[in-house]
1. Figure out for me which of the structures P, Q the number -4000 belongs to, where helix-only ellipticity at 222 nm (-39500 (n - 2.57) for each DSSP H run of 4 or more, over all residues; to 500) was derived from the coordinates.
2. If distance in nm of label points 7 Å out along Cα→Cβ at positions 96 and 120 computes to 4.7, which of P, Q did it come from?
3. Matching task: 4.0 is the computed value of distance in nm of label points 7 Å out along Cα→Cβ at positions 104 and 128. Pick the structure from P, Q.
4. Just checking, which of P, Q has the largest value of FRET efficiency 1/(1 + (r/R0)^6) of positions 88 and 176 (r between Cβ atoms, R0 = 30 Å, to 0.05)?
5. Comparing distance in nm of label points 7 Å out along Cα→Cβ at positions 200 and 240 across P, Q, which structure shows the greatest value?
6. Computing FRET efficiency 1/(1 + (r/R0)^6) of positions 152 and 224 (r between Cβ atoms, R0 = 30 Å, to 0.05) for each of P, Q, which one ends up highest?
7. Can you spot which of P, Q the value 0.98 was calculated from, given it is Cα Rg over 2.2 N^0.38 Å?
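What follows is calculated from the coordinates using simple rules that are stated; it is not laboratory data. The shown structure was predicted, so the numbers you read here are calculated from the model rather than taken from an experiment. Cβ atoms are built from the backbone, for glycine too; each structure is taken alone.
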Structure P
Amino acid sequence: MFIELVGLFRSWNLDSDTVYSTFYNGASLYMFDILLNHSDFLLINKHPGVSVHKDDGDTMLLQEVAKAINEPKLYLVHRLDKMTSGILLLAKNTPAASELSQLFAKREVEKYYLAIGSKKPKKKQGLISGDMERSRRSSWKLLTTKENPAITQFLSATAEPGERLLLCKPYTGRTHQIRVAMKSIGSAIVGDPIYNPSNEADRGYLHAFAIRFTYQSQAYEYVCDPRNLDSLGEKWHQEIVSNGLDSWLEPWSLTWPKLNTK
């Protein structure tokens, strides 16, 4: 159960109904929320518009998180784009970083993302597969070839007129993979400054919604519901979108399109 503290910087203990900390040593208050503080790793909710790496003068996120929990150093084991909010897994020591990185490399970490597309996709659900290559400037494009394809499963649900609520499960982990995949099926993400620049919104609507993995024989399943924080975007609170989210709160239990990785 999520427990919200007053203010912009929040902390939840997902294993109980008690808040484990309310004091954060002067760390930045607008960049992240702590979801789980494990002895070997940390789960945070990264806010939209926050860079994982130092970029354009942004404060280094990892340094701010480390300051908040009195850790000398944290280790990045996967990434989120600047516009993407949601669950980010950070390791607290080098053995944990190595083990968690191996889980990602072996595709033993299940990740689920929510998105809002600017149009109805060409199909309501399915598998998007294709090689990716650099396009122009910061963008990528999906190819028809499949030598080393980026693979994304997706489901969709009704949203506001002209939009679609999307739940994506990437099998691979390429740069901009979900953003490119959604554009390829005619439903570029609302507010995406690169792949949907003419569509204005309060943010780019891509959110790392849930994660599931096993670490040292212990299974972990976590959901970061974007409706719990106003800072994650107003569209998640629309009634029709919220109704769709209610049916996806255990994404690993859903029936997904068949995965063909051959």
Structure Q
Amino acid sequence: MARPMLRRENPHPEQMQAFRISCADCYGYCCTALCFFKTDGFPMDKPAETPCRNLEPDFRCRVHDQLSSRGWKGCRAYDCLGAGQAAARLYRKDWREAPGTASEQFTVFLTLCRLRQIGWHLVEALQLLPAKPLWAALEAQLAENQRLAGQPAGALIGLDLSAHQAQVNPLLKQAAALTMQAAGGGKRCADGIGKRFRGELSGMDFSLALLIAANFSGCTFYGINLLGADLREADFSDSDLRGAFFLTQGQLNAAKGNRNTRLPEGLSHPSHWD
């Protein structure tokens, strides 16, 4: 018996294009604004607002094609969802040309990162058929998210997103609950570190779960919530992730897989996958 479909066609395809990173149009914000920690997949610690030692004058990475072999897995995994180029468009000069604006530019970048993350999940929630009763409210929050992100740099500095996040979070939780219920599940798994999963996984809640080095090879996902799950070194080789939701490119970049791994629309196979 065929299972009910859980997704409709993306009502906002233009948003998915905006979420694609364009490092060539960025001022190396992720290499500078963010702090690095060895525990997060970097070979060294680095304080925030300090350029990475590998950042070239043209904002390209000196070791970009050797990130894995040199131990820069944190860089390999990172995806700003297009916040970098969006922040750069707000400034006529980069932070090296105008060092007095450096902290401001980094703050704007980080704010746009949060807004892009919120926007990504809202767009995905609007594709979930079981969440249809929430679509109007989700559309309203997406419009608000776009309004906030479209403000000039001065308005983004010091922008408090707590009220917006407080409106969005319950909607995402409800959308997830409805979708997992439609998939016949809702079982919670908070800790799957190194665990071997097999076969078809239906309606499971992996949100914020620790799934480091978990083995999902050959599994089929149906109505699986992966919101905020830690997927570092998790293996999705030969698996079918098309039925997973709230999955991001950054999570995939931190995981393992191969060209046989089937992905939801809008996500790409990381270059380091077999």
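1. Working through the options, I get structure P.
2. The value was obtained from structure P.
3. Here the read-out was taken from Q.
4. Going through P, Q one by one, FRET efficiency 1/(1 + (r/R0)^6) of positions 88 and 176 (r between Cβ atoms, R0 = 30 Å, to 0.05) peaks for structure P.
5. On the way: P: 2.2; Q: 0.9.
The maximum falls on structure P.
6. For this comparison of FRET efficiency 1/(1 + (r/R0)^6) of positions 152 and 224 (r between Cβ atoms, R0 = 30 Å, to 0.05), the top structure is P.
7. Numbers: P: 0.98; Q: 1.02.
Checking each candidate, the match is P.
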